[in-house]
Every structure is written in structure tokens, then in C-alpha cells.
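Scrolling down, you'll hit the structures one after another.
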Structure I
Amino acid sequence: MTIGYRDLPKDTVDVLLLGNSTMMNDVYPLELWNDYGITAYNAACVNQSIASSYYIIQDFLEYHSPKVIVLDCQAAKNGGKYISENTLHYVTDAYGANSKISRRIIQDLVEPSKRIGFYFPLFAYHNQWQSLSNNNFHPNDRDISFGGKVNGRTKELDDITSVAQERTKDIPEIPKEYLEKIIALANEHNIKLVFTIAPTARSLKDNEKANNYYMVYNEVGKFAEANGVDYINFNYMKEELGIDEQTDYADSLHMNFNGAEKLTSYFGKMLAGMVENHKEDGTWEYTDLYNSKYADFQYYKNDTCIRSATDIHLYLKALARCKEDYLIVIAVKDIVGYKLDETINNELKALGVNTDLVDKGQRSYIFVSDNGDILYDKLNEEDNVADTYNAVIDKSLRLYVVSAPLNGGNTANIKINDYDYSFDLRGLNIVVYDKKSGNKVDAVNFDTHSMFLKCYRTKNKEEEED
């Protein structure tokens, strides 16, 4: 969890977003700022219980006076005050174990016998040093994104069904109690509440547990209506949102950046009638601050998507957005690939490729873009003839590229300062390099001759497929 809202100028955030990891993955506050002038913060986290959300609202009100709170209510299906000790630590540790808000949370939500591990996290984490990684020493990336989590992975899902809206199941007693407390708190501060259920892609076929979840969500809708709270279950709006279960999910519960952009856009249109557009007249004193935060977020989002995307369409979309920031090199090995169709060809054009690569067979191909300037873009006119590109960029960066078809050497090399970053696999080998930092941003292969356009991020295909 991130509590970066504490560091923003007081009373500048109009919308608070809360809930579990679905809300965390599905809505980007800084896109709301850029497109609609809406100031929002996403304080959702993994397994955030309804009770935890109640206390997060209390802390948030110490720093801001939101006009709207949007609470994703998937946690209403969970009967306890917290979902797991580990994930409750995400909340209390973020605030500091001995902070005023953490003491409230611990005293109310945690059993007396377990409180010591929350007041003194050393007792909970005393063996963690054995499993530390570089990630433990990095700043919270979600501070950059105002709490939203960017995910570039794609998992194709199918066999998705919905539970009829009239089928319901009682909300467990504890989450219902805290929903009532949240409503009372919002009314006390004259805040508009919106309850939502994020669009997931669970298969409900022969899945009694998942069916029960959806029936609880339907009951949340009836509970909201009875209490004068707006309610939206996005599982019944997927067609309206344009959600594609083949391209928009990272897994069955969480959207990738493609899906999140669609849901964020809907949120923007919904919230536009509820809160002020701070960009409209250009006089708001914090406009430059939020624009700067948005620029940082865009860089972070694109960088994250490039490093994690496994779908070629989403990858090329993300890469085209930041083509002016990086050195981008493409080298074909074996064959351009008969699965490289007009759609992919057009996505490559957005990157700066001017060569038609559809149905080009076993020809060499090399593309080099230096911060948006096209240095090389050549498809060999003959089959099975290798091509090379050799250059010194900015007087010091040595670039050597080889593309060789199946019967012309069958290799792909992309050497930067004598180090070969290419995976040397069939299809498109792509390397993205940041000249400013002198570091590789990404190396990836897309097998454009494979039916599934398989993505590889190691040189060992068997390791990748395992």
C-alpha cells in the first residue's frame, strides 16, 4: 500500500479510490488528471478488507476533503475484519506500526494474542532477511502512479459467465457492519459514495465459491440502493466498456494496462459530473505539480509495460508511446513470419517502421530508431541473404546488428558496446536501450511464425514455456 496522498498539498485530492488488488490494478488516477482534470488517489491494496478501508478513509480525511469516495466492494465477501495477517501488514506497516491510525486498526481489527507482531514488526519479519531481493530496497513505484499498479502481462481467458443479477447471498456480518460505518462517515463529511465491483474474468462454470462471491456482490447492490449509495457492478457492463477477455487481463482477477485504460476512461466520464475539472481554466495553482506527476507516471507506465508485456500488440503499443526516449533495435532471425499480419504491420508503423513486412518470407530485416530518428529500416530484397548494420551513435555507443534468414546464417545479433542483447530466436528480436542511463530497458523475442505469437524473455525456450 502507498500513502503518498499525505505528501500532496492539503485538500487537493477530490476523489479517493479504495478496495483490494482489483481496484489497485484497474484505475490510474493520473490518467484521470490528464484527461479530465480530476485529482484522485488510489489507496487500494492487496486483500484490503472493508474494515481496513474504513480506517484508511479516516486517515485520508486528516489530509484531504474528498468530494467522492469510490469503494470497490469485492472484499464484502470475506467474513473477517481482515483477510490475512500478512496483507493487513501492508496497511499498518505503510502508516508505521506506532502511528495513530495503525494503533486504531490494530486495537480494533487484530486479536490481542496477535497484536505484538503488528506493534513490533521485527517479530513478524525476523526471518525475512533470508529472502531479501533488490525489490526490498527500491522505492514504492506506486507512489509515482498515485497508488495504481501497472501490469503489462496478458492472459487469454475464456469460458466466462455471469451470475444473474437477481440471485443474491447475504453479506457477512462484519463487512456489512463496516460498510454501514463507511456510509455514516461519508454522510458526516458530506462525501458522495460510490460502491463498485471491478470486472473480473473468473470462470464460474462448476465453481460454487465464485458463484457465491457474485451473489454477495449482487446483495451489495441491493444494500447500496437501500442506503442511497450509487452502485456499479462492472461485470454486467463488459460490452459497454469494450473489455476483451483475450487481451485486457493479466490474470482472471486483474486487468493489464490495456483493460485498466478502458475502465479508467469510464471512471473519468462518471466522475466528471461529480467533481471539478482543475485543468479547465488553467489557473489552478497546482496544475504544474500535477502535470509533472503525470509526466513521471507516463514514463513509469510505459517502462513497466515494455518490461512485462507478453502480447505483441500491447508491447508495440507501449513501445510506440516512448519511442522518443530510447534506442530501439529489431533484427529478424530465420523468417519474418507468416503470422505477422496487417495489424502488427500497422503497429510497427506507429513505431516508425516504413517497410511492409507482411508475407515477406525468409528475408533479413533490421530496424534502428534512435530516440525517434530512424537510422536504418531495411528488408532484403532477396530470400536467405544476411544483412548487417554497424554504427557509432553519439560518438561513443557502438552498435552492431546482424539479421540472417534460415538458409543465410540463421542468426540475429544486437550488440551494444560489444554485448549481444539479442535472444537470437526465430522472428522479431527486439532490444530497447536507454542511452541516458547506459542500461538495457528490455530484450524480448516474438515468434512471428508461431500461431500464438509466443513471447520469449529468456534465450531458453524450454525455460520460458515451463
Structure II
Amino acid sequence: MNKISLYSQTVSPRLKYAAQYIFEDLMGLMPYWASSAEELAAMSGTAKILLQNNVAGNVSGLPSLYVDDWILHPSNEILPASELENKWQNTMFPAPSPANDTLLLNFDIFSAVFFLLSRYEEYRKNISLDNYGRFPATASYLHKTGELQKPVINIWATVLREKLQHVYPSLKFELPQFEKIPTIDIDHGFLVKNKPFYKQAGGLIKYPKQFLQRLSVMLGLREDPFFNLSQIIELHRLLGLKSRFFFHCANYKNSIDNANVLPSKKYAEFLKNSNYEDDIEIGLHLSYSASFSGNRTFAQNEKSFLEKFVQHKIYSNRNHFLMLSLPQTYTMLESMHIIDDYTMGYADCAGFRAGCCTPFHWYDLSNERKTTLKIFPLTCMDTTFSRYLHCTEDEAFEKMTELREKVRMANGVFIPLFHNETFALGSKKIWQQYETLLAE
């Protein structure tokens, strides 16, 4: 990996975190921190950037980037929205004027990246949460500026990379490759089976459009349509993609966590067989009750329950209802030895909650440290379009395709979320649309 040398008079953990993501994760460059401006100037055979808080002058003549006090001298207190937004004007953390002509960007990319990746705005007090206690998309900076549907961090990094390439023509970048990671949430294992007769019969009346479908399952004339994991796996295999399933393993008798997919003989057999397949990954779909309350006992019991069925440790997770409360949710997951989390997205709006489409490690603001918990940012969810945005299947497919192309242009990771029931209750063309979404 090629090196890029940096110097800042002050280097904070937050600055190092942001720089590593920008240069190493998005450009394939290893950041090296010089101990002095003199050392940086004397170095040869490396790209060099001077990080400046005062951009009025640059006697070295080296390419420079503005760095705001906010990231250089972090406070344990979360600043109110008004205090930061007053500084932002037309862009996040703009560089003061006048600036010297060595400045590569007109804003502090490090502070902007850290603000979005750390989800700093979600730590604020007195935020109006939605009916489920979730931070809503409408409260986010990116939604307010109309940029939620853009992977802005990846776009900023591309602009900076092009500037660097112009200054250092021989600099070689190792860019990440576009990748697709389909994920399936299993909220309900069955439409009809494994339910008491009164619920099966009640479903015939409550859901008249599903009458024949439900009745044929009750009469044993067809397989329960929600048990369609084999078809999903086969489709992913044809496309050369790994299948990732997240299983809901709690039944707390409330309106949200009322369907433990396990135990059932069919799913137990499926999980037992999947233990030997390299292209299948089983993850936990942590209950809303556990993630909302931060109840580690609930969470650990659910994880242990799933591990019993798959007969190996579980290291990946996505929270039910995309319930995410910072920092307690991620602190709890880290303590449970979860390594990968796929919750980072909004239920009520598609787009890039953390402003990026490339996985990153969670930064613990409480302890000022980069953690081992890797966050895989969600691109879109099927029920966002049907339940919240009231789109038709064709409209949803078009919007998902647009998001996929934005991720492709950014060399990012396209991560759609579908539910097993979507394939069962949607029209016949949903399978074709899903295949096209992942094939192209």
C-alpha cells in the first residue's frame, strides 16, 4: 500500500480516525504522521499534505487541508445543533477566508467525515424521536440539506483523490471495488404454519387477498410461502453472491417482538445444513425490546438461543425495526462480541444515514476510541418503499436501482435489505426485479 504523509500541529484520536477512513479505506493509502512540519517538508518519494488550522498562510508551499478546532480539540460535551450549524453556512466546516492557494478543499473534510461516521448528531439531547424511539431521517443534517440519497463522504474522497492525483501524478491508489451484499431479515418464519388453529382461521378472514394462499397451506396442498430461504439461496448462488440471513429469536408477547422464528423443525433443519455451506451466513436479528431497552440479558439470551441452533458462534447482527440508540446499542453489541452490524439505516427513508457506502468501524465518543465493531451501512430496505413511502413495486425497484448506481459510482458496497415475506406476499415479478437489482 502506498503511503501518504501528513502533518498537523495537533493530532487527536478523532482526526486520526477520519484520516484513516478517508485515505486508507477509500483510497488505499497508508497515512504516515510526520512529527514536525520540517520533517514533512524534508521527506521525499511520498505524497505530502499539511493540515492547517490557520489557512491564511503556508510558507512551505505544500498542498494543504483545513482542519477545524472542533476535531483538533474535542469536547466531551455534545454541542447543540445551533452552535455547529451556525458555522456551516453552505457547507460543513467551511475553511475561513481568505485562504492560501495551496488549499485542496474549501472545507474541513476530516471534521465532516467524523461528524457523519460517529453519528454525532444522534447523541444530542431533546431530539424528537419517532413513535418507536428511533432517530428519524428528517432530523438528520443530510436530510435537511437534501443529500441523504448521496454517499457524500465517498464523493468528497473522490474529489480529494482527483486533486491529489493532479499534484502527485505518480501516486498510485488502491481503490475499493464495487460490491453487492444482499441481506434477508427473517421476522416471521411462517405465514400459516406453527400457529394455533384459531389464528390460522382468523387469518383467512383478516386477509381476504391471501385467502387461497393461506387455505392451500392449511390443507397441506403447498409449502408455507414464508419458508422460501432455499429459493433465495439458489438465486444468490446463480449470481455468485453470499446469502446473509438475520433471524429474529424473541417472543416477548408484544406487538413488535411476537414471532420467534425458532424453534421449528423446518428452520432447525435448515440452520443445521447451512452450517456446512460457505456461501451462507447466519446472523442475529436482535429484538426491538432488547435494542430499545439496552437489556443485555435479553440480547445475550437471544444470541445464545440462535447459537444453539446453528451450533457455532454468531458474530453478525441487525436490529429489528432498525432500532438504534447511541451509544448503548453499539456498546451492548460490542460486549456481546458482535463483530459486524448491519443496522445503520433509516426505516422511514432510503439513503445513507452515515453519509457513506463503505463499511467503517464505530467510534465510541464516550471513550474516544475506534472500536472493533464494524458497521455495514444499509443502502435501502424493501418496506421503506411499501410501508413508509407508499411506492408501487415498480417505483421501489426504480429507486433501489438509482441508489445501487450511486454506490457503484462510489466504488462502495450496495447493501439492500429484503424480508422473506416480501417474496411471498408481493407480485410474481418481485423475484425478477430482485434478480435484476443484484445481477446488473
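Observations on the model:
- Among I, II, which structure scores highest (criterion: FRET efficiency 1/(1 + (r/R0)^6) of positions 78 and 342 (r between Cβ atoms, R0 = 30 Å, to 0.05)): II
- Structures I, II were compared on Kirkwood radius over Cα pairs in Å, and the highest value belongs to I.
- Which of I, II yields 15.5 [Kirkwood radius over Cα pairs in Å, for residues 118-165 alone, calculated]: I
- Calculated for structures I, II, Rg/Rh (Cα atoms, Kirkwood Rh), for residues 62-229 alone is largest in II.
- Which entry (I, II) yields the derived value 14.9 for mean count of other Cβ atoms within 10 Å over residues 390-397: II
Read-outs throughout are calculated quantities, based only on the coordinates presented, and are distinct from any laboratory measurement. Remember, predicted model here, so these are calculated numbers, not experimental data. Cβ atoms are built from the backbone, for glycine too; each structure is taken alone.
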